[in-house]
Structure 1
Amino acid sequence: MEISEDRKHWERTTQERKLERFYGTGAERYINFHDGYLNFGFWEDGVTDYVAAAENLVWHLAKLCGVSADSRVLDVACGMGTQDIFIYRQFRPEQIDGLDVTWKHIEHGRRRARLADCEDRVHFHHGTAIDLPFSEGAFSQVISIEGPVHFNTREQFMREAFRVLKPSGVLGLSDYVMKRPPKTLLERILIESARRLWKIPRENVDSTANYKMKLERSGFHNVKVEEVGEQVIPGYYYEQMRPETRKAIADIRGAMAARGTVIIDVAAFQAFKRGLIEYVFVTAEKPAG
């Protein structure tokens with residue numbers, strides 16, 4: 001399996017370029033903020049610390065997928081690699097490959113793998129979720145934490161995940177769905193503003209039923225969707241609104257990008273509280289043969 005370790009250069013109008021610019025702003029300054037985690041966290045059982053919540057989310061998804069010592073895991077939208085080092089330490093899989101569209105994230109991931117002395121088992125690649133640079137049947141688990149909503153399109157990623165999974169392999173996602181259509185002008189503005197600011201393709205605005213249909217159309221079966229928004233979105237929102245967090249993000253990403261982040265967070269929280277969106281854990285299996 002020949003995989004290029006080189007940086008990709010995305011065409012100006014592509015979704016990949018938009019996402020790399022969005023997530024790459026100030027990424028070189030993240031280093032140790034929130035230990036490099038970017039996910040919303042799973043704030044169950046009295047968890048009040050962000051890093052604990054972020055690791056709880058990663059651990060929960062890895063368990064749902066059955067990651068174990070003989071696993072070969074692909075993490076798509078791996079962020080800055082912290083979650084893959086965590087999975088390596090907790091589950092000791094045979095191999096983890098992380099892929100992300102943002103080059104600065106890959107640089108962070110490779111640095112973390114060196115510091116954790118696991119470069120032989122944890123690898124990071126610059127690439128796109130809709131054209132995975134891996135051979136058919138290469139992985140026992142494919143995971144993506146909060147990435148699929150951004151992919152252009154989510155369904156194309158599902159097809160690629162199906163291709164690179166072994167028979168009986170498991171896809172595990174944490175993602176966002178529409179719980180109901182907007183009913184008022186304010187709700188339509190709320191959803192459209194969040195979608196545009198957060199770089200979400202219109203094709204990815206799916207209900208749970210549509211989400212399941214796309215997975216099944218991609219070849220998966222035993223699709224399970226668990227709604228966990230109440231244990232995810234409020235905790236993340238309150239963490240993001242802390243003055244200390246807002247100051248740190250402004251220092252890292254710059255004042256303008258930090259203001260945009262606040263607008264996105266407020267829109268997402270309000271959409272959740274109005275029952276418009278839901279955060280879900282998703283698992284699906286590739287048939288045995």
Structure 2
Amino acid sequence: MKFLKRKWKFILIAMSTAIIAAFILIFGIGNYFCAPRQQWVGDFPKDLAGENIEFSSDSGSRIHGWFLPGQQSHGAIILMHGIRGKRSDMLGHARFLNKAGYSVLLFDFQAHGESVGQHITFGYLESEDAKAAVEYLRQKTPNEKVAVLGVSLGGAAATLANPPLKVDAMILEMVYPTIEQATADRIAIVVGNFGKRFSPLLTWQIKPRLGIAINELRPIERVSKISAPKLFVAGTKDQHTTIAEAKNLFQTASSPKEFWAVEGAGHVDLHTYAREEYEKRILEFLRKNLN
């Protein structure tokens with residue numbers, strides 16, 4: 001009898017320890033995903049003509065960026081980087097767009113790069129930065145049509161802006177439809193599809209951590225309200241936002257809209273992956289909607 005009691009006591013202790021360890025692990029993963037990623041970006045690129053700029057955002061951050069002037073009456077583009085990125089990640093885009101005559105604004109989202117912030121918010125506060133960037137660029141280039149190009153987090157920020165961004169065109173790359181799907185996809189990458197059932201253990205942390213309701217992180221519920229022409233771009237091998245999810249987001253969006261599936265691409269820099277075709281398609285879309 002004593003042996004059985006010791007055995008059950010050992011089992012209960014082991015189970016309790018495992019539950020506590022699992023909770024600590026899940027909490028740590030949640031902390032990693034929303035932790036700020038501030039870092040020094042560096043000096044203005046020597047091969048480009050432009051200036052360092054700053055502007056305020058209702059996210060509560062002072063936003064740091066670069067501005068490259070273009071040809072008059074040619075249009076202006078705002079480039080918005082991905083999660084845990086920074087404005088210099090978008091320099092490849094900036095170079096070919098500026099070379100084509102467009103004015104270009106690159107900036108660091110709040111809690112990224114040189115812009116301060118307490119948490120990454122998966123597009124929620126970042127949408128305030130997107131709105132502030134549009135307002136800044138409208139003042140900087142008052143006679144130009146304006147487009148935004150957002151990658152992953154940048155695309156989510158562009159779609160979550162409320163009211164919709166006052167722009168003339170949008171290019172949205174690898175944008176998650178809902179935060180629930182985004183979380184489940186990322187868990188599946190690490191532990192397989194079985195792990196998707198545990199995604200609520202991460203998404204439940206969003207409200208107490210960030211003060212944001214989950215239904216405020218659903219781009220698929222916002223794209224139908226965006227009247228500007230939209231180009232959706234997604235990789236056919238993307239595991240972070242699957243091609244099926246990307247197509248679903250596209251189908252929900254209001255017209256006018258276009259869709260380009262980049263064959264074989266994962267959740268990567270699509271400009272680097274398919275440079276020639278990427279530049280051709282992006283410039284064609286911009287010429288049609290801005291020039």
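Taken together, the values in this text are just the output of simple stated rules run on the coordinates, not laboratory data. Just so we're clear, the structure is a prediction, and the values are computed from it rather than from any experiment. Cβ atoms are built from the backbone, for glycine too; each structure is taken alone.
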Have a look at 1, 2 and say which one yields 52, 34, 26 for Cα extents along the principal axes in Å, for residues 100-259 alone, as calculated.
2
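Where is distance in nm of label points 7 Å out along Cα→Cβ at positions 76 and 140 largest, in which of 1, 2? Write out the running numbers ahead of the final one.
On the way: 1: 2.0; 2: 0.7.
Checked 1, 2; max of distance in nm of label points 7 Å out along Cα→Cβ at positions 76 and 140 sits with 1.
Here distance in nm of label points 7 Å out along Cα→Cβ at positions 36 and 228 has been calculated and equals 2.8, so which of 1, 2 was it run on?
Of the options listed, only 2 reproduces it.
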Once volume of the Cα convex hull per residue in Å³, for residues 52-155 alone is calculated for all of 1, 2, which comes out largest?
1
Answer label among 1, 2 for the case where FRET efficiency 1/(1 + (r/R0)^6) of positions 84 and 252 (r between Cβ atoms, R0 = 25 Å, to 0.05), calculated from the coordinates, equals 0.75:
1
So volume of the Cα convex hull per residue in Å³, computed for just one structure, reads 123; which one of 1, 2 is that?
1
The highest value of relative contact order in percent (Cα under 8 Å, 6 or more apart) among the shown structures 1, 2 is in 1
